[in-house]
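Next up: the structures, one after another.
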Structure I
Amino acid sequence: MSNASLHAPAKTAVEQCLNLDPDESCAIVTDDERKAIAEALYTVGSDITDDTVMLRYPPGNQHGEEPPEPVAAAIRNADVVLAPTTKSLSHTTARVEACESGARMATLPGITDGVFLMGMDADYDQIRQACADVLAQVEDAEEIRVTSPQGTDITFVPGIRGWREDTGIVHEPGDFSNLPAGEVFVSPETADGRVVVDGTMMPHGQLEDGHTIEFSVEDGTVTSIDDDGLRGEVEEAAEAVGDDAYNLAELGIGTNIAVTDLVGSVLLDEKAGGTVHVAIGDDHGIGGTVEAPIHLDGILTEPTVYADDEEITLPSADS
């Protein structure tokens with residue numbers, strides 16, 4: 001796809017979402033497989049400020065793997081960072097330290113040209129309001145229970161860990177978001193129950209009709225996984241970090257009502273309004289304490305969510 005066709009979503013990202021100013025520095029971080037999107041972002045950024053750079057490195061092996069140190073150093077010293085990469089930088093120490101240094105940053109993990117075009121064609125003020133509506137229903141609850149017709153029944157205890165919003169509006173120093181955006185999420189202190197994923201989950205992408213992935217959770221730890229591919233990814237991470245790889249890392253609620261169909265991209269599909277996603281692995285970048293080289297999200301397409309036994313209203317295109 002040409003750089004010109006990606007110009008409009010790149011303008012949305014740089015101007016509306018990141019609000020880049022002519023007096024600021026901007027770093028575009030990418031890898032060898034996402035160059036077209038990075039170049040579109042670079043073109044828009046360099047039209048606004050002369051202090052725009054693009055850094056490219058070979059794709060990582062796992063989501064959550066740390067980038068090379070020169071990349072980490074560059075983003076620590078930038079005002080605005082956009083990272084369209086094959087593997088996610090969202091849950092890395094480099095990203096956390098950049099935001100702590102005052103950078104406002106958006107990661108676009110696994111982004112494709114099609115997802116970029118579709119996911120950035122949205123009203124981000126409307127998404128911000130949907131996030132606020134969900135947050136108001138869940139932020140004071142002691143327990144969150146999620147069920148689904150496929151067999152999910154799991155209870156999360158947020159404890160003292162705060163809920164966070166991924167609105168796509170990244171205007172203040174230290175702000176962070178995925179793009180495309182749209183979710184409210186928490187890294188729970190603990191969780192117990194059963195998760196049955198029927199939407200999208202790596203390493204498979206979007207699951208075929210009737211295919212599900214099931215895992216069980218006890219005291220915040222994944223104790224069994226019925227899928228060989230997913231189990232293999234977690235076991236590989238466990239060779240590096242031990243039992244932390246089995247951490248139940250995240251509960252997220254999608255709020256992007258412009259995303260009406262799953263496309264097989266976790267980045268986009270987890271934002272779909274009315275879905276829920278549950279992640280395994282790293283959570284230190286979202287309020288938890290576990291550092292692991294994976295963060296694997298599984299998406300539930302038909303969830304019911306209860307906050308302290310009261311069913312909440314999930315976002316939808318009709319709301």
Structure II
Amino acid sequence: MKKYDVVALGELLIDFTENGTSPQGNPVYEANPGGAPCNVLSMLTKLGRKTAFIGKVGRDIFGSRLKAVLDEVGIDTTNLVVDEDVRTTLAFVETFADGDRDFSFYRNPGADMMLREEEVNLEMVKDTNIFHFGTLSMTHEEVRLATKKAVETAKEAGAVISFDPNLREPLWKSLDDAREQVAYGLSRCDVLKISDNEIQWFTGEKDYDAGIRKLRQQYDIPLIMLSMGKEGSRAYYQDLRVEVKPFLQENTIETTGAGDTFGACCLYYVLQCGLHNLDKEKLTQMLTFANAAASIITTRKGALRVMPTESEVRALACLP
């Protein structure tokens with residue numbers, strides 16, 4: 001028995017999201033706690049799973065607030081490192097009319113990219129059933145070494161490796177560098193959550209199925225989940241291809257955190273069923289549950305503190 005269900009390494013930051021305008025007509029921004037890995041952990045914690053986060057914030061007001069939020073939602077912060085010299089990373093989110101968004105990062109440097117290899121608690125990494133990571137912790141050399149050390153340690157300890165590229169182009173020196181690090185993640189993971197635009201970018205294939213085939217020819221990934229926004233989602237497992245329609249909301253505010261919520265719910269099913277006992281029925285239930293949870297989070301500002309409960313998700317998805 002492992003102590004943790006899921007341990008994630010990566011970025012923890014403040015998402016400044018638009019929340020109306022001032023009397024002078026200026027946009028007003030709300031400081032929402034964010035960061036893809038912690039969004040994933042927050043949803044899993046809401047579903048009753050034991051989680052822990054590995055990362056770094058600055059010794060400033062935002063770093064203190066972020067730690068307090070993780071403690072509040074129940075994510076283990078034993079390996080949340082506080083940097084005395086570098087400030088907590090900030091992201092400003094511009095939301096468009098359809099709920100999609102664009103990011104402007106204040107991260108040159110930011111505390112999340114300063115995590116060092118020797119600061120990673122490897123005993124924690126060895127003591128988890130699933131280890132989850134993305135590519136924001138691979139944009140710079142020092143944190144990249146820390147990430148890869150954690151991945152290799154988790155893999156040697158028998159953990160299921162979960163990977164979400166979560167590509168943010170402005171954070172990379174070049175897309176060739178991004179492609180190299182995404183390829184590393186693909187070569188190590190057992191569970192892949194990838195978005196429609198990411199599969200097209202990485203494989204050069206416009207057709208999603210063709211892109212997944214190309215990916216599977218090169219990498220041995222047992223379970224792949226493809227998120228397609230308003231088109232729903234697909235799962236690829238052995239010779240199965242399962243597609244489930246989305247739960248579209250009239251009162252969608254923004255899509256921040258929707259992909260993370262979706263991915264977390266898929267990991268929840270992996271924890272329940274394992275990677276060797278999946279079938280069409282289980283994959284359909286997994287995607288239905290995950291789509292419903294992602295739909296709910298689009299109606300709420302910020303993701304980390306407002307994840308839906310299991311009963312809310314099951315009610316929307318019409319699952320027992």
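For distance in nm of label points 7 Å out along Cα→Cβ at positions 26 and 218, find whichever of I, II sits highest and give me its label. Intermediate values should be presented prior to the final figure.
Details: I: 5.2; II: 4.7.
Evaluating distance in nm of label points 7 Å out along Cα→Cβ at positions 26 and 218 on every structure, the highest lands on I.
Could you figure out which one of I, II the value 3.1 for distance in nm of label points 7 Å out along Cα→Cβ at positions 162 and 274 was computed from?
Numbers: I: 3.1; II: 1.9.
Only structure I yields this read-out.
Determine which structure produced the value -6500 for helix-only ellipticity at 222 nm (-39500 (n - 2.57) for each DSSP H run of 4 or more, over all residues; to 500), calculated from the coordinates; the candidates are I, II. Before the final figure, lay out each step's value.
Values: I: -6500; II: -11500.
Computing helix-only ellipticity at 222 nm (-39500 (n - 2.57) for each DSSP H run of 4 or more, over all residues; to 500) on every structure in I, II gives -6500 only for I.
Which structure, out of I, II, was Rg and Dmax of the Cα atoms in Å calculated from, if the result is 18.3, 54? Before the final figure, lay out the partial values.
Working: I: 18.3, 54; II: 18.3, 58.
Attributed to the structure labelled I.
Read the figures in this text as sums done on the coordinates, not as results from a lab. Because the structure is predicted, anything quoted here is derived from the model rather than measured. Cβ atoms are built from the backbone, for glycine too; each structure is taken alone.
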